[in-house]
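Structures follow.
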Structure 1
Amino acid sequence: MSTYVIGDPQGCFAQLEALLAKVGYRRAVDRLWFAGDLINRGPESLATARFVKSLGASAVTVLGNHDLHFLAIVFGGHRPMASDTFADMLEAPDCLEIAHWLRGLPLMHREHGFVMVHAGLPHIWTLRQAETHAREVESVMRDDGTYENFFRQMYGNSPSVWSDALDGMDRHRIITNYFTRMRLMSSAGEMDFSHKGGLEGAPAGFRPWFEFPSRIREPILFGHWAALDGATGKRDMIGLDTGCVWGRHLTAYCLEDRSITRVGCTELAA
């Protein structure tokens, strides 16, 4: 059995199929992990979501910011953006079924000595704290009495730095942002949301989250930051968003032997 971790398909279903064929994926034997952003920006969000959902327990997916954006539209009353490409999902007869499945997915997964998240983990948290905070927000998203309000109020850049004293939606929002939107941060754990490029040109006082000494000793698998093209310079900080939706590559990382497999991607509309 092999476990393949795949970063940010974003609706590039043809490329996902090509990647699975290239690694020799065996549906009845192997497992797939997805580092979030199953959907949006690519041309086949519905097919991608349906495929991953059909895998059941043989796949593990953490939520990414694009997945949460879809849920904010379906459940929170927000409007699609001009750049969104998941109209096929919104119009599908199984839209609500897929949406309820997505809101049951985790923000963080830990297994086989690895931790998988979408954007990263702040150095100010221990592993136990990260797990506790992830479970806290997951319980809100899964609770039939609280999830709609969560998705109505999810958006926002404030607060931008963690405090144990935070409560309510401010607390839930910043936890969600750490897990799904974080790129740059300060030594105090403050996030910057303005910079979306590579490692150069960061605002003064901010560095990539993975450059701070982590309190987490297990390797961290993440996606989200396509401009890195997977390069962190650190063996145990494993970036998996290699910009498929921008015409570069879709990447799979095998947990058992740490091998990396990529397929090239045709450039798609932004």
Structure 2
Amino acid sequence: MLTDEEMIQAVSVAASLGVTKVRVTGGEPLLKKNICAICSQIAKIEGIGEVSMTTNGILLPEYAKDLVLSGVSRINISLDTLDEDKYRYMTGGELNDALKGIDAALSAGFIRVKINAVLIGGFNDGEIRDLAGLTKTYPVDVRFIELMPMQCSEKFDPGAYLSCDAVMEALKTELVPVDDDGVAKRYRYGDGQGFIGLIRPVTDNFCSACNRLRLTADGKIKPCLHDNQEISIKGMDREEMREAFIKAASLKPEWHGPLSPCFISGAKRGMCRIGG
């Protein structure tokens, strides 16, 4: 694994090359005991204008305020179901703890709180209205994301892969389109406090707009989420890291190829070992 010092140096090198945003993700980043200290160091690096985090939210009642004080300005909470039994089956945790995490995030003062829900046919397709309704209850964005055929999703039946069209079919008469937010096509209820986003990595690839590099916990830069190319920076000094980041940026493919239920990503890793 990368040491904390290597992580901070990697971000510093990336910032010197023009990177301005860092998302800390996982896995579950709040399981790392000194995560707030790491975020604080990242936020202080010259050139970094935004630090955000993706989490399952369960530990936010404990960490949310400290994360804000550490310079984390935005938080994404993964929440695929509002059914207690389904949540327990999927995560091993309790739904109520995740909902407390949303409350904690809103109370802590993050600039923006988003909820990510991966669409899974036969599992949460009957909850689209309930999940979207969170934007009426809370000042949050709910983003529906198409299930990608990653290594960890090989066992899903083809019927599990839902297009974001399912969201429009369920809600289209009630939604008002608004400006897009990056790769998310955005809508809102007329009386909503937040936005509803649709992210279509399968049915509408957005490779031409992708400007992300992912750095794994074991020190590999991935130019593309769905490609098996990995460039190691473990054990490198600053100049060597700089060359590695430049190489990784140059290797970003024009397109990762078609994604479909019959196509498994070439990433070689499950999503939890890459980072969302």
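Values quoted throughout were computed directly from the atomic coordinates according to the rules given, and no laboratory measurement underlies them. These numbers come from a predicted model, not from an experiment. Cβ atoms are built from the backbone, for glycine too; each structure is taken alone.
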Notebook entry, point to check: Taking FRET efficiency 1/(1 + (r/R0)^6) of positions 165 and 237 (r between Cβ atoms, R0 = 25 Å, to 0.05) from the coordinates of each of 1, 2, which one would give 0.00?
Noted result: 2
Check: log10 I(q)/I(0) by the Debye sum over Cα atoms at q = 0.09, 0.10, 0.12, 0.17 Å⁻¹ was computed and gave -0.37, -0.46, -0.68, -1.48; which structure, 1, 2, did it come from?
Finding: 1
Check: Thinking only about mean count of other Cβ atoms within 10 Å over residues 77-84, which of 1, 2 has the largest value?
Finding: 2
Note to self: Computing relative contact order in percent (Cα under 8 Å, 6 or more apart) for each of 1, 2, which one ends up highest?
What the structure shows: 1
